[in-house]
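S.K.: Each structure below is given as structure tokens.
Bear in mind these aren't lab numbers, they're just calculated from the coordinates by the rules spelled out. Bear in mind that the values here come from a model prediction, so they are computed numbers and not experimental data. Cβ atoms are built from the backbone, for glycine too; each structure is taken alone.
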Structure 1
Amino acid sequence: MIKAGIIGATGYAGATLVYLLNNHTEVEIVYLASHSYAGQSFSSLYPGMRNSVDIILDEIDINKASNICDVVFLALPAGHASSLVSQSILDNTVIIDLGADFRLDNAEVYKQWYKQEAAPANILKQAVYSLADIKPFNAGATNLIANPGCYTTCSILTLAPLLINSLIDSTSIVINAMSGVSGAGRKANISTMFCEVNGSIKAYGVSTHRHTPEIEMALSKLSHKDVIVQFTPHLVPMNRGILSNCTAKLKKGVTKEMVAKAYNDLYNDSTFVNLLDYGTFPETRFTLGTNRIDIGYVLDSRTNNIVTIGAIDNLVKGAAGQAVQNMNLKFNLDPTLGLTNCCANPY
């Protein structure tokens, strides 16, 4: 059995991770930590897990976690994970970070967008950005796995086949993405209170959202050229889910058949990528509680654009589920283990 620990276990992503790992046949949860709720049982905060996960939450102690766990998941705000991870920790255990600290390979870009120092260079260079449905990483290459962000997972998977096959103008990409309120985290915040979001939709982080450089980095590597996107996130009044509406200019001569082949070739063996019939578009309600992304697209001959849309559950495919998928790959398990029909909702 793989012994697993979670630091930041009581946030939305952390709690979803607890639920998934508790139902994983090859995993035993041996360590849970939370700064805010240390000393309380996990199930007292999430009563749906009573008699299932009654572990007492520790204060955060990554040294202790690394000594008793084969894998430690970090579900913390940006800037926290990089202060915890050292070479001695990586020598002891596998770290899978659900936050942003190890996603960007350029420390200056991280500093520019996150307004804080990046992880130490000797640690950052060991991190592997693992978007498992496109190109699984070399499982033996590292003990530091950077789990992609939620908006980025949805947007990159939706656009990747078009860029890999050079079917679109890489300078023309516009992404309008929408997220449920759980994407903002569990911490109390006036802007995400029920009375502030119910019955309303708003754009935020316009031209400044931190997932922008992550999307550009991944798409640039996939296309082997610099990609710049116009990314605008929106907050919608629902608990969870992400919809990424992506538009780009098609290159001359690109046909519907060429686009279909690009998507099918890339995702033919991907259990968690569901390609919809041409002209059929995803809805977040159909990916709720799953580790799946649904993708649909249409070519618009009037504008010579392609409109391609992806939908995921931000807490599963966009966070905890993908982290479990990466763990499965790292430990040479079936990548679908613990993730098919998971319906992850501990609360």
Structure 2
Amino acid sequence: MANKVSLTQFIIEQQRGLPDASGTFSLLLNNIVTACKEISHLVNRGDLLGVLGSAESENVQGEVQKKLDIITNDIMVDALNWTGHLAGMVSEEVDDIIAIPAQYPKGKYLALFDPLDGSSNIDVNLTVGTIFSILRCIEGIEPVAEDFLRKGVEQVCAGFVLYGPSTMMILTTGHGVNGFTLDQDIGEFILTHSNMSIPEETSEFAINMSNQRFWTPPVTRYIDECLQGIEGPREKNFNMRWIASLVAEVYRILTRGGVFLYPSDLRESSKPGRLRLLYEANPMAFIVEQAGGACSTGVDRILDIKPTHIHQRVPLILGSKKEVERIVAYHQGA
């Protein structure tokens, strides 16, 4: 660590290789970083600041909000709405798109985010995080919902911040995946994980077993084979993990491989999937594919899906490439 590379330096050096770069994107990322540092501070201090517990309200998806869901959403919006880099935003916690106030200029990017992923874990001191995605748009427009309904392959950047024993940012701009750890002493994210890569094969899976009775046959087949271990058709033993925090699950897969499943199930026909496409599945799929993994609904590649609604939900299967391909093959066979 003698020659520490900060996130700011890393982004600027990447930008120098792009002849048409204006610096706007770097400034936008710096604003996101600033917001995430503030969120990290709140998460780390928790009850000392009186910010834990339920807000006794629901978000647009009908989920019970934590106090920090609301606070972190406000932090993200307040950090980005005045900068002149964005034309608009979408958040998990807000029903409609978030407009840029009239007194501020509008930029050439759109931001989409889940300000506090895994917030159900916050009161029991488990890992949570922030997920974000950035799209380009026509500079100066007043965007409508349709402007955000873009395939994941059109993302120019995706990342997430993990608020755990250390605060980490995982980032891709379409040229691999890198991880940065927040040095609390100097207040900077420092490059600690270069060119992160997901092993093609794994012996670890993550799924919520309490939903087993609702699974479709391809998912049941895959998990049954894993559970049979060395005596079964896979001829090896598997370990199971489940943290109920997408950022933590994906980070584990980035560092040691694995497969994560939040598949379609038979509970509610109106909700074939549980995770939101635009600000959960798409950014994670972009990161996972850039690290050599794969991401699918079981039927379709996540990044190829044309969204129909800003809060659209999808099934999500991601991780080590060969395992995801096997699960997709089981769906195709069914």
Structure 3
Amino acid sequence: MVKIKRENLAELYKLISAEKSLFVPAKKAGQTNYALYGADTEVDLDTLKTVKSAKELFFPQSETLYNVKTVDNKYTVTQAELQNEEFVVFGIRGCDLKGIEVLDKVFLSDPVDSFYKARRENGITVALSCNEPEESCFCTVFGVDPADAKGDITATLCGEYLYMKANTEKGEKLLSDCASLTEAADESEVADEKAKIAEILKKLPYANLSLEGWDGTVTEEKFNSPVWEELYKPCLACGTCTFVCPTCQCYDIKDYKTANGIQKYRCWDSCMYSDFTMMAHGNNRTSQLQRFRQRFMHKLVYFPANNDGMYSCVGCGRCVDKCPASANIIKVIKAFSKEVD
């Protein structure tokens, strides 16, 4: 384990960004999101949750897949270049890191998504412990330890220092490259900070949220429950929950006509939209109740059924914070708990 003074972090960013693309939580116009580090970047390690998750760095909101060009009535198809250089994601939280593990189940299973795979292979994650988890957090319910997120490097802010411990060869190499700015440290130096975080977690409103009755074996029972008939009604179908979610992976593929051909690209989509998966004969989910149910059945039933019990929720609380109608996953889980009681 090594440590560096907070006042010297700017030098650390400069050192890393001189060799690799460095993405950091950056504050701009009052909001914090991941951005490429530059001389004018206002790095914000104190905001607990970025508006959008770090998912975008591995599964971009929009990306070109290939280009089709026409020259003299002849067509040429060129695949977009894959990520071929290492990059660093600094300050990723444990919930977002768990979200990437969920995406791995989707994009690294056969058939492997080559665009996602290239980013995963070249991405280096510096996971930052959550010093003060918020009331909307419930990541521990899904097995996340916000005080000890296992990225390539685990980082913890404690007093005037940032402590860093390598967990992988990639992490060891990065810390070795930054050795001129760090000094040796001992894990005992962050023990009190981790204990403090653990105490905060016990007092959070959703710390004891139970997932009893939710797994991959209850498809018919949950699908046919009358509880959905009331739960969906506040939903505005705005899709905010899906765009801030670290695990949502739905996308659409579209064409963009250029001056001499077509650009084929994919972009995030939402199962909450009425035109999602729209086909020539129509949509297979014709009501908002069906779309609302699909979102939560996927996260709590379908996904664990097909992925060794792993849920497609990481308890980050973004949907709790952002849903304008409070029609979030907490409300769904609790509504079914009342039904059981």
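S.K.: Out of 1, 2, 3, which one gives 63, 48, 44 for Cα extents along the principal axes in Å as computed from the coordinates?
M.R.: The read-out was computed on structure 2.
S.K.: Taking semi-axes √(5λ) of the Cα gyration tensor in Å, for residues 40-167 alone from the coordinates of each of 1, 2, 3, which one would give 35, 16, 13?
M.R.: Working through the options, I get structure 3.
S.K.: Given structures 1, 2, 3, which gives the highest value for distance in nm of label points 7 Å out along Cα→Cβ at positions 24 and 72?
M.R.: Of structures 1, 2, 3, the maximum of distance in nm of label points 7 Å out along Cα→Cβ at positions 24 and 72 occurs in 3.
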